[in-house]
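Next up: the structures, one after another.
Nothing in this text is a laboratory measurement; each read-out follows from the coordinates by a stated rule. Everything quoted here is computed from the prediction, not taken from an experiment. Cβ atoms are built from the backbone, for glycine too; each structure is taken alone.
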Structure P
Amino acid sequence: MTDENQNDRRVGKHFRTSQQDIKRVEEMPKTAQTVHPAYRLAFADSDFLTREELRPVRLQLELLKPQLLLDEQGIESTVVVFGSARIPEPGKKSERDYNEATHTALTKNAKYYEMAREFSQIVTKASIKTDCKEWVICSGGGPGIMEAANRGADDVGGCSIALNIVLPFEALPNPYVTPALSFQFHYFAIRKMHFLLRAKAVCIFPGGFGTLDEFFEVITLIQTQRVKPMPILIFGKEFWEPIINFEALADAGTVSHKDLDLFQFVDTPEEGWEIIETWYKNA
């Protein structure tokens, strides 16, 4: 047997493909039997795949699809950026302003949009030196801070990842995401796994419930040694300090004082990247 034939046998190329059978079924004459849902190929039957009993299969598929496609693109590591979908670009109005007071508050925090964009530019310049295999910016793919992160990568000609999720709002990925690296999720849990699977740093910009959820998820996983330590950077001390009194948690004994060393506050894009670089130089 030739090497070529051995390779074909190893990867299953001697079998008829699922795509071929899907095409064959589409070409079949329409009869009472062939048009009935029972006759559909299981893997091509969306009604079957979305049954309640198939949730474990859907969880697996949602884990595998981004994993395989990112592997094919050669993505080795990411820098994850979390932050509010509501904070607008300076000089623009938030897509979700509810009233004048909200608009004023969001406008005050618009500086963080520019900070996230500048940080992403710096990181992506380093990523480009690796042919965009390392240090790839990864965001949730929506507007606001997420858009700023993807936009910064696009500004300097790099690529970036988006892990979007189907919601009643913010449904579309922002236009700065690399199309081949734009993914959509149904399950929050699987999406959060993908944020961390390749992460070499996690950056927390001002945000709301979603950002807090993402931050506490990663910090808990590191605290409990389920994830290896990495730089966890909190941008905007003046924003976060009135919201979360970390020292009070430590003083109350509900976390250790040394747990507060698991993350760092930073106030400039340059400071954030310097911390990440130093971490891995000394690793």
Structure Q
Amino acid sequence: MKDDRLSQFRDAGSDRSTAELVPDTPQTRAPAYRLAFADPDFMCRDELRPVRLQLELLKPEMALNEHGIQSTVVLFGGARIPEPSQKDTARTKTLADLSRYYDEARKFARLMTEKSLTRDGREYVIATGGGPGVMEAGNRGAADAGGASIGLNIVLPHEQAPNEYVTPGLCFNFHYFAIRKMHFLMRARAICVFPGGFGTLDEMFEALTLIQTDRMKRVPFLLFGAAFWQGIINWQALSEAGTISAEDLDLFQFVETADEAMQIINDWPQG
């Protein structure tokens, strides 16, 4: 978006276009001659990491502001959880059984997006990792309701392509996990965690740690699938060992259905 306050200066885009039209000489072909901001080799140097971190923070933030997104509801969950109609292709029986959470994520996202649309689509916007599995279900549910949704992808050797249901103008790609996780949480009004693997665990525990240490405001924190989460993590043992406080177990709640999750979020006191 052009800033009219700076309109008296020639904009960078114009200079980039002009620079492409200069005569072809040994001097203009030299890497040193390239405009610094238009030189991908320069921008990828190790010394430029602080600049890349800043750019990766700014680009999605500016786009979300321009779209008027004020708050989000975050869905974390496994990329490998199949749609129920595809559960026969799952690599394990457990994944096949967990496919029911695809439908719950889709239904939850639809219900939440319907709620969002009563607020001009600016509040309670669904945000996922933008990939397959539970992430796809979340974006798909938002599309079912006719609303926008956010996808925060990251470059990986696999599973990194955005699913077809993310709103194109709200589909972002990241290099840095840390900046991506910041964007998940900066506008979060609720966090819903579905069964998943290392990535889901990482996202869940970082968010819980931020809330536990008062670095982030407490929000509804819902773990879908009590049997899964209690089987994966011995929460009570952490409390009994004293490595967390007993009251830390109150930072999250187990739910099974989209309707149950919606009720908790709707009843949550708004500060």
Structure R
Amino acid sequence: MKIENCVAVVSGGASGLGAAVVKDMTKSGAKAAILDFDAENGEKLAAELGDKVIFCKTDVTDAASVKAAIDRTMEAFGAIHFAVNCAGVASPKKVIDKKGNPMPADFFNRVIQINLVGTMNVLSLAAVEMCKNTPTEDGEKGAVINVASVAAFEGQVGQAAYSASKAGIVGMALPVAREFADYGIRVNTIAPGIFMTPMMAGLPEKAQQSLAAMMPFPKRLGKPEEFAMLVRHLIENPMINAEVIRLDAALRMAAK
């Protein structure tokens, strides 16, 4: 699909990879809705990018909150063509801690709710609106891009909850793409490695260098704009569907 004059909803769009996507979308001539719980950064980015962008304070775990954001996007822009699911948390916790205590059930559930259930809430509600779009010559009406992680394949110690949530996103890639094929909506997934997000930027320089040294090539952390480049290509290339694409400089995570 052509990005120009289309509308994207980007969960987690207030910072990091999501913010890079929002910026790239508007640069390519699209409008965007930022769906994020971070009102301060979300409103700041929307103001910076002007009338092409709106901010909707959204709890992705709450279907009603997501529905309100989707409705507001439709009121503001009249359509939704793309949904990019960047919202997520990566809090580490071992299944059994040093004192012999098990991981609290509410911790595991929170990670699953935000990363996995939140992804489903956004993609399903956005896709309902995509189905109303006028199809392209190929019959295409929209595109969904979900964000997993290399941890879906090589989860480290302490990433049981995170890896489970991201593996769930990988697992639903094909069945959702198969279902949405009947609606003219493509569904793809990106599994990023280590990127220079605000969380990474807050680490000491020595820690950043250590992480960069793990990367086979290029030997540096990924740039958010490189993630946005892949999002753009997945939208523009109509033959890519039901794929899970690693964006990781050939990184394979160690156990610890």
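Suppose distance in nm of label points 7 Å out along Cα→Cβ at positions 94 and 110 works out to 2.0; of P, Q, R, which structure was it derived from?
Numbers: P: 1.3; Q: 2.9; R: 2.0.
Derived from the structure labelled R.
Looking just at Rg/Rh (Cα atoms, Kirkwood Rh), for residues 22-69 alone, which of the labels P, Q, R belongs to the structure with the highest value?
Result for Rg/Rh (Cα atoms, Kirkwood Rh), for residues 22-69 alone over P, Q, R: largest is Q.
As an exercise: mean count of other Cβ atoms within 10 Å over residues 102-109, calculated from one structure in P, Q, R, equals 12.0. Which structure is it? Before the final figure, lay out each step's value.
Numbers: P: 15.4; Q: 24.6; R: 12.0.
Here the read-out was taken from R.
Looking at structures P, Q, R, which one was mean count of other Cβ atoms within 10 Å over residues 78-85 calculated from, given that it came out as 24.0?
Label of the originating structure: R.
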